[in-house]
Structure P
Amino acid sequence: MTNKVLVMSLDKKFRRLERQIKKTGTEILKILKQKNAEVKIYLAGNAVMKSLNKKLRGKDKIANILSFEEPKKFISPELKFKKIGEIFLNVDNPSAGGDKNFSKEFLLIHGILHLLGYDHMKKSDAIKMEVKEKLVSKKIKN
């Protein structure tokens with residue numbers, strides 16, 4: 001069985017990006033050797049991303065990506081796919097937050113890695129995450 005990537009635009013102007021984001025998300029999961037994983041990706045703009053960031057993280061600034069892992073003890077029926085979480089991707093301004101080198105592709109890699117348990121709170125964890133991001137990024141481009 002393959003993975004499942006659901007992409008939904010929160011604004012109709014982002015619908016044109018849905019197919020490419022789905023393709024990229026599917027490729028990232030394959031490179032990361034995920035099987036039967038399901039991820040939902042919401043395409044949002046600056047206003048939504050700022051609102052979510054403030055409401056959920058207490059940060060009054062535009063976020064470029066927000067990832068929410070599926071709760072571990074969430075009761076759900078037997079499903080074909082293992083839900084790993086949801087991603088809100090800022091497609092208005094992927095460079096929000098300061099780094100002008102962020103692309104939608106890089107942010108998807110970053111967000112999916114968060115859903116799989118990677119983080120960058122400690123320096124050692126950040127290094128592991130960066131190595132994995134570079135590895136996946138390189139494989140996507142080839």
Structure Q
Amino acid sequence: MGPLSPGIGPRPYLDANVVIYVVEGHPDYPGLADALAEGMDAGGLRCITSMLTLAEVLVRPKRERDPVLELAFREFPSPSDAVIVSPITERILDLAAELRAHHNVRLPDAIHAATALVYRCTSFLTNDSALRALPDLNVVLLSQALE
């Protein structure tokens with residue numbers, strides 16, 4: 001697999017499943033971590049995710065009592081010039097409630113989507129095709145993200 005598709009733009013939102021695939025590796029997306037790293041290193045890619053992502057990705061390492069995997073997840077989304085980890089603000093929660101009220105979406109997905117909208121992300125990188133139903137969100141599935 002090659003570099004990231006130009007369709008994701010310079011400010012993609014990383015859904016929790018993408019972070020899991022990057023940290024753990026996934027046989028269907030072997031080039032994902034490298035493609036994201038190359039985009040960030042080149043300076044053209046600034047990824048956004050939510051603090052909620054950390055709560056979601058830590059479940060498995062905590063359940064399995066795997067401190068090495070837990071540390072890997074804690075280190076990945078640490079804030080930097082290339083990765084913004086958004087707090088869950090009142091503005092995000094209000095927009096998440098609006099999305100839930102009108103689009104029957106689960107609260108975690110609504111918080112992720114609202115965060116992406118607040119940060120005006122150019123895409124929402126995920127492996128969850130159900131999120132395509134949300135308005136004003138350029139959902140890009142991982143199968144479309146790598147050239």
Structure R
Amino acid sequence: MTLSLNSLRPEKQKNKKSRRVGRGDASGRGTYSGRGLKGQKARSGSTGLVLIGIKDKIQQVPKKRGFKSLKDKEQIIKTDALNKNFKEGDLVTPEKLRNLGLIAKVNLPVKILAGRQDLKVKKLILKDIKASKKILEQLENLGGRIKN
């Protein structure tokens with residue numbers, strides 16, 4: 001490309017000059033000077049109208065009803081699953097339950113609840129697992145225990 005007058009361009013400015021407002025109607029920014037009509041924002045000296053960013057935070061929170069607990073929800077296992085998958089004297093841990101596909105995650109709490117059947121497997125040892133009162137009674141009667 002040859003250098004000619006029509007191909008010359010001005011050098012890019014690093015600092016853009018601020019627009020001069022309020023210099024008459026012919027300037028395009030006269031009369032209200034881009035501030036709209038009346039109101040607090042149209043007056044001189046109106047600054048600091050933002051409530052320290054609180055309004056943005058409030059608007060980001062969805063308007064949902066109810067309550068969501070911050071505690072992790074327990075993964076529940078019924079006695080039917082224990083009777084079916086474990087033998088006498090087995091150690092029941094969250095890792096084993098995960099490998100059998102009875103729970104989704106190892107790091108969430110696990111609790112055993114009474115199902116349709118009573119607990120029939122003898123001498124089960126529960127490790128890092130919670131249990132209901134009924135299950136605890138059945139476990140003690142069968143010779144099992146909870147280990148933490």
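Rule-based calculations on the coordinates, nothing more; no lab input. Note that this is a predicted model, so its numbers are computed, not measured. Cβ atoms are built from the backbone, for glycine too; each structure is taken alone.
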Assign the value 3.7, calculated as distance in nm of label points 7 Å out along Cα→Cβ at positions 18 and 130, to the correct structure from P, Q, R. P
Among P, Q, R, which structure scores highest (criterion: relative contact order in percent (Cα under 8 Å, 6 or more apart)): Q
